[in-house]
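Novice: The structures come next, written out as structure tokens.
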Structure I
Amino acid sequence: MDFSYSNIPMNELNNFLQAVEAFLLKNDWSPTRFGRELAGDPQFVFDLREGREPRSETRERISEAMKNFATDRTLPPLRVGIAGLGTVGAALVDMLDRGADDLLRKHGRKIEVVSVCARSRSRDRGTDINAYKWFDDPVALAASDDIDLFVELIGGEDGPALAAVRAALDAGRPVVTANKALLAKHGVDLSRRAEQSGAYIGFEAAVAGGIPVIKTLREGLGAATVSRVYGIMNGTCNYILTRMGKEDISFADCLKDAQALGYAEADPAFDVEGFDTAHKLAILCSLCFRTEIAVDEIFVEGITAITQADISVARDLGYKIKLLGIAQRSSDGIEQRVHPTFVPEESAIARVDDVLNAVALETDHIQELLLAGPGAGGLATAASVLADILDIARGHNVPPLGVPTSELLPYSRAPMRTHEGGYYIRLNVRDVPGALAAITSRLGENGISLESVIQRPDLQNEEVMPAIADTRTLVLITHETLESSVRTALEKVADDGFTTGAPQVIRIETF
């Protein structure tokens, strides 16, 4: 190789070295390959790093070779159409606009928004959309030959979102969406359409916002087999339960604050009743266990019945209450459930507070992998959308649900009453002789062993049992037992007439 000791100016040598190093990083080349294919000497980069100075004509020749290599492999711009310009859509447009040069340099392909669609054209979104072609109809945008990629951020499980995504896939156009409701209901059908047309669906943003759990399940686990997936998947519920635990305030007051801060919708039922978590769990379950999506087969219980009494007892016993989505294999099928859960306060999942999300994977290769981070918000969700766009720009294509739809297994539901675990049971018991003995007897008849029986006169307040005198709050903590046994026993307890009101039952998980 042509090296000299002609004292090349240091800035020129540094610039040349930086250009070589950037080429290696961008193209994922080894120094030996660079030396062999572009410099004619496998040792060239190593010599350069040690300070040996190539002649000026050598530098010029190699610089030209690097330039020609990039030019020969430059891909046409990826033209993106975005339907839905709410918080996430506006953040995505801004990311692509501000980061255009950096994305081109890192990924070797220009990514540009060319068309947009939303309900209102005049609304102030904090970013300029005047340079983009406007569509009033998202289906027309999805079918337009002016775009290479369709991003759906409209929302809703049917209607224009479904029609637009179908139009794009049927045209062989890749789709990126953050729409968990759409995927929970139509994910298998849309994946099949994508396979038939050779398109691709990216939906990283549909589950747990900025946490890369979809990519982890589809590509990051190798041959590992998932036995259980669980997590906190709704920031609104996690914020409310965190506030209740830290500040001794009621569910209703926490919900009002969450709405004022924009964490909860005006109609919060979809979040606080557990349905949002159920949609996300259904998608994860399909990816984990290679089954068809079965959102209607999930046991769902929200957090609206959680009181400060429950929070207080949980704290005293060393637990926190979290709304969890849990899916796991069992001998009876696959169990999917969403409900408030007692979790040990020293567990990793218990430490995920406020609006953060977390998803844990248990596999035969990894005892537990916990992914945690922001589960919602414009920037976090838009970042996940952008990650899918970059995969498509690089030509990345994997089956949307991890395997071809023809290989998905029919969903086989394990009955909820076969669930086995510990239980927290709070009862409002009439203050009469024999009540406690009758209750424990009924539990014993159904094979339920009690870890502890706690009488809590300090919990006797209007929140627990309004305006009924002569009752006492009784808390029972069971050892592991069957859901069916607990339900049967409590039905018998109610028939005996020693309790008033509905019992509070919360499952205990020991992660």
Structure II
Amino acid sequence: MIKQIILPVLAISMGCTSAYAQDPTSGFNNVIPESILTPDSVETSIGKLTFFDGMPDPETVVTVYDNLDTIRATEAFLNMVPAASMEGMRVGLESIGSVESNQVMMFDRLLDSNPLFLTGNTDTVYSLVMFDLERDGPTVVEIPAGSGPSTVNDAYFRFVTDMGAPGPDRGKGGKYLILPESYDGEVPEGYFEARSPSSTNLMVLRGFLVDGKTDAAVQSVKEGLKIYPLSQKDNPPAMEFISGSTIPFNTVHANDFSFFEEINDVIQREPVGFLDPELRGQLSSIGIQKGKVFDPDERMQKIMADGVAIGNATARALLLSPRNQSAYYYDDSQWFNAFVGGDYQWLIDGGDGGRNLDARTAFFYGYTLNTPAMVLKMVGVGSQYAVAAADKDGHYLDGSKTYRLKIPADVPAKDFWSVVLYDPQTRSELQTEQPFPSRNNQRDELEVASDGSVELYFGPTAPEGKEGNWVQTIPGKGWWAVLRLYGPLEPWFDQTWRPGDFELIEGDGNL
């Protein structure tokens, strides 16, 4: 009798009165929490979903599977942008004859706006080459002394090693040995060793201008850069240098259904383990798996094209209009960081918060190369970047209008600073009548104010008397800008120096 009295009292005290005060849920012996039940119909963002006692009817089954496939296709697009971008680079280099590891594409006359190349700069002598570790095995790279910040990335644009000033050679030059991650053979001494999980790897070597000219950097690379399979170290092939300057070729990935065909090519070529099981699972859910034919039916092709369209729009929003306020350098400015979160692996709180997937997508949709040297505080070494796609009032930058940008005196850049304009469609240099849509304090003869500051102008025509400080834009097109500091100094990091914002000085309305 005591138990019969105590148990209801305990139930009441524990908030369980419903079991005693209510009748059983219809169709059950007991009261069932509403939170675990599904109504006969539910209004959702994908339409009305209907059920018989929790069992989705045939129309709902079709709707949710279509939606699931669209979600998977969208996620696959967003997560595979790094791999697609690297594939675009590989195909682009191959299109102008850079196929073997000794065939180096060089922008010997700088990167002008003819090649489609994600946010490349107009200010350094780029030398690019692809390694194929599956074909060639361990590969040796000999770089000359005095090389600028240089990097090797794998087929998912993950960091493999730095070279040059931020690398282990510390700008003195040396021999690097790039090994497959699974390599278990003998490793000879005398090399800076790095391992990669993928077969395809991209090396980008930078050289700086001297007196505003490319001659010294080009000579250094052509005389000092050597690349060859380790197996051919006793008789390495002669180097070939292919000029990419002024040539219209494409290195940018697709934004339609063919994006997935590009990704399938990557998956079929690379080792299975170069991606983790979760990413492989996303791809296999839409029919992309190593060793299997990618042949989606008409329904799936339509869904995947829709997923790309949604993913493309999302990536563009992430790139050009960040919602993460921590991306912005200053509370009252439009300048933001390309590396949101300040981690080259996009880890949140050192990995405790997982990976910032949005930040990774935003970066690789707009940029190439991944290295700690672009993120870490390395005073006087490496590079730092600030991005702006809007004027000081928050409106997208419009090629029909004229803007002024003030660069205060004493720019904290040991090597050089520049501002380069990009086309929002291609994310490559803006194509105008000017071959280089930029201004650089080492290459260009800029008008400097009495206080040491520089005012730059951007618009369809140059303000009178400001031609030397002017960058042309195109009416009817948007644009966005990247401020680069090579050899960034302490005032950049402690924010005692900061750039002005783009100020509209001519033109009305917004894009």
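All of the numbers you see were taken from the coordinates with simple rules; none came from a lab. Predicted model, so just to flag it, every value in this text is computed and none were measured. Cβ atoms are built from the backbone, for glycine too; each structure is taken alone.
Novice: Out of I, II, choose the structure whose coordinates give FRET efficiency 1/(1 + (r/R0)^6) of positions 77 and 213 (r between Cβ atoms, R0 = 41 Å, to 0.05) equal to 0.45 when calculated.
Specialist: It traces back to II.
Novice: Of structures I, II, which gives 16 when relative contact order in percent (Cα under 8 Å, 6 or more apart) is computed from the coordinates?
Specialist: II
Novice: Here is a further query. Of structures I, II, which gives 2.6 when distance in nm of label points 7 Å out along Cα→Cβ at positions 101 and 373 is computed from the coordinates?
Specialist: Only structure I yields this read-out.
Novice: Also: If helix-only ellipticity at 222 nm (-39500 (n - 2.57) for each DSSP H run of 4 or more, over all residues; to 500) is calculated from each of I, II, which structure is the one that comes out at -7500?
Specialist: Only one of I, II returns -7500 for helix-only ellipticity at 222 nm (-39500 (n - 2.57) for each DSSP H run of 4 or more, over all residues; to 500), namely II.
Novice: Now, a different point. Kindly point out which one of I, II the value 4, 16, 25, 23, 14, 8, 5, 4, 2, 0, 0 was derived from, the read-out being P(r) over Cα pairs in 10 Å bins from 0, in percent.
Specialist: This figure was derived from II.
Novice: Continuing with this model, one more query. For FRET efficiency 1/(1 + (r/R0)^6) of positions 205 and 285 (r between Cβ atoms, R0 = 30 Å, to 0.05), which of I, II scores largest?
Specialist: Looking at the calculated values, the largest one is I.
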